[in-house]
Structure 1
Amino acid sequence: MLQPVRIAMWSGPRNISTAMMRAWGNRADTFVVDEPFYAYYLSATGKKHPVADVVIASGETDWRKIIAQLTGPIPNGKRIFFQKQMAHHLLPDVDREWLSGVTNCFLIRDPREVIASYVKKREDPVLQDLGFMQQVEIFDFVRTRVKATPPVLDAKEVLENPGRMLRLLCEAVGVEFSESMLLWPPGMRETDGVWAKHWYGEVAKTTSFQPYRPRQAEVPDRLREIYERCRECYERLHEYRLR
């Protein structure tokens with residue numbers, strides 16, 4: 001009897017996390033959940049995100065109940081539970097002990113590209129909005145607690161060679177790689193968050209990871225200091241990436 005596997009992938013905004021959710025969701029043995037702490041995060045912070053009221057109304061705002069779901073029985077009788085997580089949604093009030101009960105991995109992206117993409121949606125992010133600091137905090141907690149280095153994937157390298165990088169990830173989290181992770185049907189999913197129609201328009205058109213395209217992205221002067229802080233966090237995790 002194969003043991004159940006619960007995979008929490010910690011990303012930040014404007015990454016390839018939704019495409020990664022598509023890849024895992026296309027496996028026959030996997031159930032996926034989309035940003036389970038989002039309603040809690042919006043409720044606790046009062047952040048003015050698109051359709052925030054709808055997200056809060058349709059989601060769970062008690063972090064204890066969310067953790068119970070993430071560590072409890074895997075829905076639909078599946079063996080693998082892939083959890084698309086935003087690192088900045090895990091606010092300081094949330095107890096971290098549950099992280100020891102899931103297999104944690106990290107999806108990072110060059111902060112220059114993240115910021116250039118983010119400011120098209122929200123002009124003035126603060127450091128905490130971008131998730132880099134929180135990724136390092138979660139990484140350090142997990143690494144200390146499980147006494148092993150969690151796997152890290154760089155989005156650029158995934159897009160350059162999806163098959164190789166997903167094989168490395170599967171090996172690192174202890175599951176067999178499946179070719180079904182490389183091609184998926186277009187469209188939305190029942191497992192997409194209620195915010196999907198605002199954010200997932202491009203992903204909904206795709207049937208695979210899109211080839212990496214270098215972007216000549218300039219960081220606005222007003223965000224230079226934030227960028228430098230994010231860059232430090234990114235480089236810290238980058239050295240541990242799978243390759």
Structure 2
Amino acid sequence: MTLDGDEVRRGLTSSHIKYGMSTAILAGDALFAKAFDIIAELDVPDAVLRKVLKITSEAVWDLARGQQMDVNNENGEEVSMDEYIETIRLKTSVLFAASAAGGAMIGGADEKTVKAIHEYAMLLGVAFQMFDDILGIMGDPKKTGKSAGNDIRKGKSTVMVTHALKNIKDKNAMERFRGILGKTDASEDEIQAARKILEGTGSIKFALDLAEEYAKKAMSKLNVLKDGQDKSFLAALAEFAMSRDV
């Protein structure tokens with residue numbers, strides 16, 4: 001199931017399309033229950049178990065808030081960059097951070113390391129989502145597995161849209177862009193026109209540069225770890241997030 005209503009995700013039919021909305025919602029609830037069941041069975045000290053449960057429950061709560069903010073931002077209205085960052089932090093980064101920090105806790109890491117890993121994953125989640133938004137507009141549908149331009153049709157306030165609405169200088173271009181943004185039945189020609197405006201305003205480059213900045217900040221948090229396989233894997237994960245085409 002996808003809250004954005006996409007019929008295809010990662011090349012596969014979305015569950016709400018394949019099985020129906022009710023089944024998709026119930027499946028999501030069941031998966032959350034299963035996750036907490038797995039956590040409850042962890043063979044770790046009680047104090048660690050409570051911390052893992054807390055960070056997981058907080059992530060689920062923040063995810064719901066972030067998803068609602070994302071839905072609210074699908075009206076073509078201008079939002080600030082801070083609002084956009086907070087939305088993707090809540091809807092994406094908190095899951096990255098809970099997973100990474102929870103793993104560090106279970107592995108017996110000290111508080112300093114857990115904090116650094118949590119920060120690494122939070123920053124990486126922001127970079128990942130920004131790059132995902134770029135792929136959603138500029139990516140090849142055959143590789144991304146979803147229709148390009150749907151974020152424009154929904155009027156979603158991505159980093160590119162937020163930047164463009166503040167930086168389009170030509171009045172006609174602004175009217176054209178606003179006319180396409182949020183137009184649910186926008187044609188491919190209109191989507192292409194919106195892309196050209198985003199590129200011409202430098203909004204695509206701005207988004208990519210900002211995403212790379214967050215990825216670099218994420219990797220800097222790994223300095224707390226000793227050189228080795230774990231550190232190399234986490235660094236490679238950050239690099240992959242910024243080089244993928246899906």
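For this structure, a couple of remarks:
- At a computed 2.9 (distance in nm of label points 7 Å out along Cα→Cβ at positions 107 and 123), which of 1, 2: 1
- Ranking 1, 2 by relative contact order in percent (Cα under 8 Å, 6 or more apart), the structure that comes out highest: 1
- Comparison across structures 1, 2 (criterion: Cα Rg over 2.2 N^0.38 Å) gives the highest value for 2.
- Entry that produces 2.3 once distance in nm of label points 7 Å out along Cα→Cβ at positions 27 and 187 is calculated, selected from 1, 2: 1
- Among 1, 2, structure where FRET efficiency 1/(1 + (r/R0)^6) of positions 59 and 235 (r between Cβ atoms, R0 = 25 Å, to 0.05) as derived comes to 0.15: 1
- Source structure (of 1, 2) for helix-only ellipticity at 222 nm (-39500 (n - 2.57) for each DSSP H run of 4 or more, over all residues; to 500), computed value -11500: 1
- Which of 1, 2 yields 2.2 [distance in nm of label points 7 Å out along Cα→Cβ at positions 91 and 195, calculated]: 2
Bear in mind these aren't lab numbers, they're just calculated from the coordinates by the rules spelled out. Bear in mind that the values here come from a model prediction, so they are computed numbers and not experimental data. Cβ atoms are built from the backbone, for glycine too; each structure is taken alone.
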